[in-house]
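Q: Dropping the structures in below, format is structure tokens.
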Structure P
Amino acid sequence: MYLISFIFLLVFVLVSVGFFTLLERKVLGYIQLRKGPNKVGYMGLLQPFSDGMKLFLSEQFFPMNSNYMIYMICPVLGLIQSLFLWVLFPYYINCLEFSLGLLFFLCCSSMSIYGLMICGWSSNSLYSMLGCIRSVSQAISYEVSLSLILLGFFLLIESYNFVMFYNLQGKIWFLFISFPLFFCWVSCCMAESNRTPFDFSEGESELVSGFNIEYGGGGFALLFISEYSSIIFLCLLTCLIFLGSDINSLMFYLKLVFMCFVFIWVRATLPRYRYDKLMYLAWKCYLPMSLNYFLFFILLKCLCFYHFF
């Protein structure tokens, strides 16, 4: 049953990635006062499947001086890493239920940087190498704040298990006791998943396409799927931590779709940051805020302990 439920989960994640791309193109179209995809199927509903077939059936590139073996394997490893995160989906039954979910998440999410780095290096292209160097420094900077925010909340619930968030958010969401931290978390998630306005590893205007410039066809599709599945997982994590985590209710999934919409909305609205501002934001704004909130959560926990005992 563990295996069957996990395979079902992966199938639905892959389908949701396809429809997330459709949602993104539709929303971007309406924000920019034009129509999105509306030809393939009813109102363009079959467009993701058409795009996927086109990518996987198109010709595969083999750059001259690239390291072929690593160049071919790297997108597959990136996809496996992003799907590994979904093991943490907080089922109550029939799937792995981690007591150390936080540590697994931190280990797995930090592994994604290796995928970007090796993709950029093995392509043997100047642009892809620049993109991977940028993404390494960006991910290292924002992972610190992301980890501290997570540690603060796990200090509150006294467990590393994601299911425990449901027990404490029955009366009040954590969003209301840490409203500024919510925005800090969302922008750190955008930086971790290389989304606008932090898409420095894929800066089209100066790097053509960044670390994935030499990839086309199936390799590009696998990188694309891994990026979008990690975005959906980060949105799920945001709903679990801040917006009440009753995963058995329909409202939880509506909140998840809304968070995905926020990612698209930001992409349509904000321009790319300057690189020095990106680093300033990580080390001078988000890190002090997350450290202050960490101390606040320790104080809150001490007050609760004193009150009850």
Structure Q
Amino acid sequence: MTETLHKGPILRLGTRNSPLAMAQAHETRARLCAAHGWDESMVELVPVVASGDKVLDRPLAEIGGKALWTKELDQWLHERQIDASVHSLKDVETLRPAELTIAAVLPRADKRDRLLGAKSLADLPPGAVIGTSAPRRAAQALSLRPDCTVVTFRGNVATRLGKLEAGEADATFLAAAGLLRLGQDDLGHALAPAQWLPAPAQGAIALECRADDAETCKLLAAIDHAPSRAEVMAERALLTGLGGTCHSPIAVLCDYDGEGLTMRAALFSPDGKDKIEDSAQFAAGDLEAPARLARELLAKAPPSIAAVFNGAS
């Protein structure tokens, strides 16, 4: 009875307006409506064109970093134009405004990268051109195939697929989770984590709201997935401990096995020539363990790696 009398939506969700971001927002709305027994009209999707979607000819690190994905939505939250933001968590800065909180993390999708243009990096021809704007992907690729050349590829999934088809590169990488959410998971070939580690928080959708908005926090908490939250918060704690930025080639994978977390992390020099890696096992919610792993990695990092991490002393 109350729903039929309700005037307007219960929640306004802000999202970037890219096809993938909208798919993530639709998934979020579906989960919220299922959890609370709402009609779809109870959750309004409010799209915004993010700064990061406007400038596509330069690497993200050169034009302002990850904040370009979040600043418009942060402003809308501050102005109370929306109640919560839907984010790809790997695109969210580790240091966030104190007045905002991550109220929910959805069940994490496939964490792997997929390679498009070849079955594997080994199958690429000598001197192949690889398109990517991610320092992690560039460094990992050059570490495994130093004969290859990396060129900048930015834009949404369709834009990058178009560049690949146009012959601007022989191969590129896309997150498996993004392709899955777009219904394109038949594209490319998944890269095994044993050889190729993903980005921190890859595959995770996070919902952020005002920390003092107890009602919205409670509504969002109903769809929080504790194992996924434990994994991604540990990965973000590692990132914070490393002082990593958009320039820092960091690859990490944290898996929850029902009892605890296992983390594998690797740091690279930007040219891929140097690499250090280590692992740790710890309890869910223990954020000191990934911070300690970060310190251990930095302690043994050669100058070529330490130079791109703020956490290095």
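Here, each number is a calculation from the coordinates, and none is a lab measurement. Owing to the predicted nature of the structure, the values given are computational and were not obtained by experimental measurement. Cβ atoms are built from the backbone, for glycine too; each structure is taken alone.
Q: Looking at FRET efficiency 1/(1 + (r/R0)^6) of positions 44 and 284 (r between Cβ atoms, R0 = 30 Å, to 0.05), point out which structure of P, Q has the largest value.
A: Working: P: 0.10; Q: 0.35.
When FRET efficiency 1/(1 + (r/R0)^6) of positions 44 and 284 (r between Cβ atoms, R0 = 30 Å, to 0.05) is calculated for P, Q, structure Q comes out on top.
Q: Okay, moving on. One of P, Q was used to calculate relative contact order in percent (Cα under 8 Å, 6 or more apart), giving 25; which?
A: Derived from the structure labelled P.
Q: Right, here's the next one. Out of P, Q, which structure matches 27, 24, 13 when semi-axes √(5λ) of the Cα gyration tensor in Å, for residues 212-299 alone is calculated?
A: Computed on structure P.
Q: Of the structures labelled P, Q, one was used to calculate helix-only ellipticity at 222 nm (-39500 (n - 2.57) for each DSSP H run of 4 or more, over all residues; to 500), giving -22500. Name it.
A: Details: P: -22500; Q: -9500.
Clearly, the read-out refers to P.
Q: Something else: Given a value of 0.40 for FRET efficiency 1/(1 + (r/R0)^6) of positions 180 and 220 (r between Cβ atoms, R0 = 35 Å, to 0.05), calculated from one of P, Q, which structure does it belong to? Each step should come with its number before you reach the end.
A: Numbers: P: 0.40; Q: 0.95.
It must be structure P, since only it matches.
Q: Given 10.3 as the derived value for mean projected area of the Cα convex hull in nm², for residues 108-275 alone, which of the supplied structures P, Q does it correspond to?
A: Values: P: 10.3; Q: 11.0.
Clearly, the read-out refers to P.
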